[in-house]
Structures are given as C-alpha cells and as structure tokens.
Structure I
Amino acid sequence: MAVLVAADSPVIRALGSTHHASGVRTIRLGLVGLGQVGQAVARLVPAASRHTDTYLRFRVAGALVRDVTRARRCPTPARLTTNPAAFLRGTYDLVIEASGTVEPARTMIRRLLGRGVPVVTANKALVAAHGEELLALAALRGTTLRYEASALAGVPFLGTLAARPLVSRVQRFAAILNGTSNFILSSLNAGRGSFDEALAASQARGFTEPDPSRDLDGVDTVDKLSLLASLFGWGHIPAHAVDVDGIRGITAEDLSAARSLGGTIKPLVWAERTATDIRVWVAPTLVPGTHPLATLSGALNGIHLSGRFVSDLFFSGPGAGPDVTAATILDDAVEAVTTVQRFPCAPRSVPMVPVVSPETGWFVRARFPGLVPDASATAQIFAGQHLRVRSVTSPAGDARWVRLETASRRTIDAALAAVAHTHRVQCRAFRVMEHEEHGL
C-alpha cells in the first residue's frame, strides 16, 4: 500500500526510510487500530497514490489489532498482530494511532515518541487527557505528535491557528464539534424520521460508533473543548467542571418550535475566557437562524472565533466519517515527515482558573398532563417561579415552548423542578445563544 508525496527535508534525511534510486523514499507506516478509521487510512494509502505527483511513498508495514481474524474492508497490512510488544519490535518511520482508546494508546505513543518516531492521532480523548505530556515528550525527543483530525475531522484548523500566534489568542468561541449530534438534529429538523431512525442512519454512514453514548451525551465534545482550550492558551478544563447536556430526547416538535422563533437547535459548545474564569457550556442550544453555525447541516462541524486580535473568524467542514478523518490523518502524516516544524506547539503552562456555568437565556418545552393552557396562563406558571417570560409559542399536541430571559443553570433547574411538582408539567430546557448581531 503506497501514496506518493513530495519530500526533501532534514527530517526525511534523518529517517531510516528506504530510498530508491528513482528518488522515491518509502516511509514505513505502522497502524495502531484497524477499526473504521484505521481501515479508511489503509484504503486511502494506495488510492491516494493515483492522485499525487510527488516523491514520497507510504507503505503500511504493520498493524496492531484486537483480532487478526476479523473481516476488514481494506487491504491487509503486511503484518498483523494483537501483541503490543511484537508491534513495537517493528521498524517504522511514522505511526498512526487510530484505536480510539486512552490506554493502552498513551503508553504505546510514549514508547514511540521516546524512540523519536513521529505519531499522528485523531484520538481526542487521549489528547484532551494527556496531550501536554505527550507534546512535551515529542519536543524533548526531537519528533512530532500531530492531531489535526481530533477536533474538526475534515477541517485544517488546528494547524492554521498553531502557526499564527496572534490569531490563536482566542477569547471566545462557539462551535459544533460533533458530527453525529448535528446529523441527528439536522435530520429531525428536515422531518427525516425519528431520533432513533436518525441515529441508525448516522451509524450506517460511519459517523457514529456502535456505542453512540459519547456522541449523544456530549462527552466527545467535552474532550474536544479541552483540546481547544489548551491550544488557545486557556489551560486545562477538567471534564467534571463543564456544564454538559446531551441531545437525547429532542424531538422534531422542538425543532419546529425553534423555527417559529427564527432559530434552530444545534449541539453547541460555547466558551469564553475572562480575566478571572472560563465560562462554558456543552448543550443543545437555540441558535439564531442568521448565525453561521445555524446553517451547518448533516455531519458538518464549524467553529466561530473571536479574540484580542481577530473577531468573527469562522471555520467549517466535515466533522465525522472515517474517510474524511483518514484524509486529514494522512495529510498530518505527510507534514510530520516533510517538515521540521513541530505541531502543535506544546501548550504553555498557565494558572488554573475557575470553570463556571454562565447565565443565558432559555428555551423550555413544557409538556402538560391534560388540557394545554393558553399562552397567558402558561406564562404565569413560569412567572410564579420568578422567571421572566419573553414569549410563548402556539401549542403543538400537549406542549408549548417558553422563551425565558437570562437565568443561571441552578435557577432554571430549581424552577422547573418546582413547576413539575406543583403543576405536573414536564419540562426540557435548552440554552439560548445570545449574540448582538444575531438576536432571537
């Protein structure tokens, strides 16, 4: 399996790669994991050679897998093993980690970087938990750890910011970072079946793992948030400190009610670094229809950045799928063996500051046990809990949706619990993204 790319640098000359008389250098590639992403990498390696006019050839020399007998949709690497020690006895010029686990991936990468072997990964959980440690080890050993595909799978975003220190001084961002969640909500918004049907369609397209809990419950997005915070120089954000809400239980009626207010519901992460704290939430959020993030459908991801030196910077592109992830991984591999620049730079150690859940507006689904009250009576139910009501939608079935003014998460949770106890009204609260240019 091979792909050709141009290369003539001190890094390549320092590698132990084979060098043919034709001038083509063969880079011996190791794969850790042959799941959906690993198989896509193995498929792309020979296919890419037909579309590249260059002088570097990748050859998959070996792969570490859980089961050597499993049927796979890719060319079979020269050597398959389930034994990490046997894999490490191989000779590699670069290793791609595609296992999706934190351990033993961390231990394996430490061993490889310690030997000076460049590593490419799309493992956001690993980078979020141990990225600073691994980047420091790579710098110490004069090699590189690259992870462009770990945040926005198909968007060349991390490398762009890492190479631009002023632009990367981000102070606030809003983003869709999970392709599965956006695909499901987009399907509901378009009337393409139920939540479960949209999830099944996402899995059939390879956007979602057989166990979708990390995507549906916001865990995947929290990992990516932590990664981005480090890149932006904010320091570490502990996962347990983040206010997280997943997308389970959202209905097509919720999306329809959002449209009636001129918005849509998106699986958002919003974060701001102030002088004293980091304000953040990860949750399905009512987004103004005129905001760039509202236009992203299917598995597309996007991020809207503002900072000290730049405002309203927007990146978007494919956010899920093994093939697009594999393409970004191989781009990373090319850069890892053709440049001396280490990427990304090791995060600077910065003092930890509190991580807080900010006050926002709220959009609440209120499901009534019997006759749905009129808009005025509905507003009174929430006003009775000292919540300020901005508007109430027309009823749909047994529910109305209430747009509330700014309140804290604690206030909302307490008020909705009281409404459920007093009036037997079942509520589902969505945050509202406030933006001076894109109001709701």
Structure II
Amino acid sequence: MSEKTAAGKRIAFYTLGCKVNQNETEALSALFRERGYEVVDFADQADYYVINSCTVTHLADRKSRQMIRRAVKTNPRAKVVVTGCYAQTDADAIQKIPGVSLVVGTNEKSRLVDLLEELSDEPRVVVRKYADLKDFEEITAEKDVQRARAYLKVQEGCNQFCSYCIIPYARGPVRSRPVESALQEAEKLIRQGFKEIVLTGIHLGAYGQDLGKKYNLEKLVLDLLRLDFNVRWRLSSLEPTEVTPGIIRMLKEYRNFCPHLHLPLQSGHDAILRAMNRPYTTAQYLEIVTEIKKAVPDIAISTDVMVGFPGEKEEYFQEYWRFVEKVGFSRLHVFKYSPRQGTPAADFPDQIPAPVKEARSRRMLRLGEKLEERYAEKFLLRVVDVLVEEQSDATLWEGSSANYLKVRFTAPSSPELLRGKIVPVFLREFAGGYCIGELFQIQ
C-alpha cells in the first residue's frame, strides 16, 4: 500500500499494561500518521485495529482477547493486529482467534506499518525467538503526544527472572538505548515544551549493562538533569538494590529530579522473597529506604506489592502487612498473584485459593489508602509545584506534584490554558485520594 492509497485509511489503537506499552503506542500512532493514516478512537469504525497487549497476569491475557473480539465486532471487515507481550509469548493462541490478521512480537514494532501494508488475506505471525532479541528497537517519529508529561524509553528487556514473572520471556534480555539517541530524544521532547519527562524501561536500573562499564543509569540521569533545569525528570521504577549513592545525591542536590522513587517490594516476608527470587531481604529493603529518607526527608516511596504468592501462610501475610506499614510508603500498587505458564512459580506447591487472595488484596488496599493519606497530610498548608494534567471544569484542574501527590485545585477562569505547565498550588485538605487546594498567587 503506497502513502497515497493510505490516505483516508483509519486506524485505532488500544493499549494494555505498563507505561512502556503506552509510550510505544504513542510512537506507533505517530508512525502511522506520518504515512497518511487517520488515528481514531478504538470505539469508532476503522480499517485497522492495533491491540498493544499485556501478559503480566491472566486477567491481562483475558482483557487482550476481549479487545481483539471487540475490534472484530466493531468492524468485521477490518484488519486486526495484535502486538506486545501477550503476542510475543502466545502468538499461536492469538492467531487462532477469528478475525486476527497479524501478530507481531515485542521487537518488531518499528516495522509495523510496513508489515500491515504487506498483508495478504492470510493471517501472519512475525515473532522473533528469545535468543534473537539482541538490539534496542527505536521507533522514530514525531510524536503528537496528547498528555501533559512525556515518556522517554531508554531500556528494554530483563535478566532478573523472578519466579512469578513472564516479562523476561516476553521482552527478552537487557538492551540499552544508545546514549546519543537517548539524549537527542530528550532534547526533542524538551523543544516540544514538556516540563516533566519520565524515564522508562522494563528494567530501568539495568540501563548500560550491555554498553560496557563506561556508562550506566546514574550517568544518564545526570546528563539529562543538566539539559534544562526548568524540566523535571522522574524515574518510572527502580529495583531497590539499584538505588546508588549517586542517585540519592542527585535527588538531594537537583531540584529538577522529582523526589519520588517507585521501588517494587513484592513481598514483606523473607521466605516468600527467596521463593520469588528477589535479590534482597526485608532488612536490606528497609535499610535502603531509611538511607534514602535520611537524605531526602520528603521523598515519596511508592511500591508494588503482591498477595497470594504460593506458600504465603496467614502468619507470613500478617508479618508482610506489618512490614508495609512500617516502611511507610506513599502509595501501594496491589496485585494478586497470577500463575503464568512457563514460570517456575506456576508449578510451586501450596497455591493460594482465589477467595484468600481477594481478602488479602482488599486488606492491603485499605492499608494503602491509609498510608497515602498519612503521607499526603504532611504537605497540607504548604505550596507545592504541580504539573497540570487536565481540566475538570472552567475553574478546576488536576495534576501531580513532584513527589507524585494527586492534586485538584481551583484557578481563576482564564483563556490561558494551564495544561502542561508547572504551577504553584497551596494545599488545604486531603479528600477522596486527592490533595485539594488553589492556585497560589503572590500578592
């Protein structure tokens, strides 16, 4: 299909899963726009539908299949393309779903436009084997990003092989974006006017492992912080053991380094951490967090916690719950363990019944709400800098502070749009998961 015949063709995207997937979908949308396609809402009639799938849990697999069937139902004559982690790990099952025209793995997305245009009437699978996933795939296009913050992907793959996790099999081994490319993309995003950029990767702390000893995440972050001191940078997620003294020092010294770290915990009991193949104990985790908070007292530490892992006895969970409360996280992301075929944990004995997982999840979620409120209340009656993300009505806006507080605030009605800007907000109260305040104006 030539660029001329692509004109007038409509394509829709649906993204499941992590921020890396979201970033890749934005880049793919830009690629298709450059080739003359009109990008429309997934609920609309389109000639092509692309589902960027996730496989981190069985629910993600199910949701991916649901969206495939929804696309086929919306337009039975459309070509349906499935890419992402679920496509990489179970291409054969996806290919058998009626209406699927193309299945593309995690390392072929940059070729997606050409692959789609080469399609015949026969379904096709383009998935590279794990051993062939060797290079960082760059998707180069001028993004028309419809969000307040930008994402810069600099790393792909994971070598950790936690016993419950399918992602290393879906994303392959560690690959790092070349330094020059990362810095050039950062400068481009800054020129586009973004005031906050999130550094992302599947295993971000592993950045540079394949580049030799000359360059690592710490050095990359330092170079990015120095590009423009009016642009703030945030790390998407970091393993606790990869928080170096240099990163802590930069958090303390650079005002444009967001005082927020997402450090996955996964479990608060040492026996379960060992079974998970996590590279730390609870004592080591607490020591790391204590050191960070000592250097940066107001920092937000958010985390992922998993409940219902095989062998998680009731007394283990009680100890786990108390540990999470002791650490004092700013926010919890709670997951119920989901067996993934092909991972060691799927065959572990002492699998936890679904009702027990659900009960433990609800209890951990309640704790998360309490911890979030406790952290947020420290900042009431203070002024914080907020990245404005959306407008709720004529005078009500929403956004996030540098330490990732969710903020709602009022501002005088004005033709000047605040979205994408960083503004000072005076916080008065915490309600419904938000800090509530108003635009701070110096008299």
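Some points to look at:
- Entry that produces 0.95 once FRET efficiency 1/(1 + (r/R0)^6) of positions 256 and 368 (r between Cβ atoms, R0 = 30 Å, to 0.05) is calculated, selected from I, II: I
- Relative contact order in percent (Cα under 8 Å, 6 or more apart) from the coordinates reads 10; which among I, II: II
- Computing log10 I(q)/I(0) by the Debye sum over Cα atoms at q = 0.11 Å⁻¹ across structures I, II gives -0.96 for structure II.
- Largest in distance in nm of label points 7 Å out along Cα→Cβ at positions 152 and 384 among the labelled structures I, II is structure I.
- At a computed 0.8 (distance in nm of label points 7 Å out along Cα→Cβ at positions 24 and 112), which of I, II: II
Read-outs: derived from the displayed coordinates by stated rules, not from any lab. Model, not experiment: these values are computed from the prediction. Cβ atoms are built from the backbone, for glycine too; each structure is taken alone.
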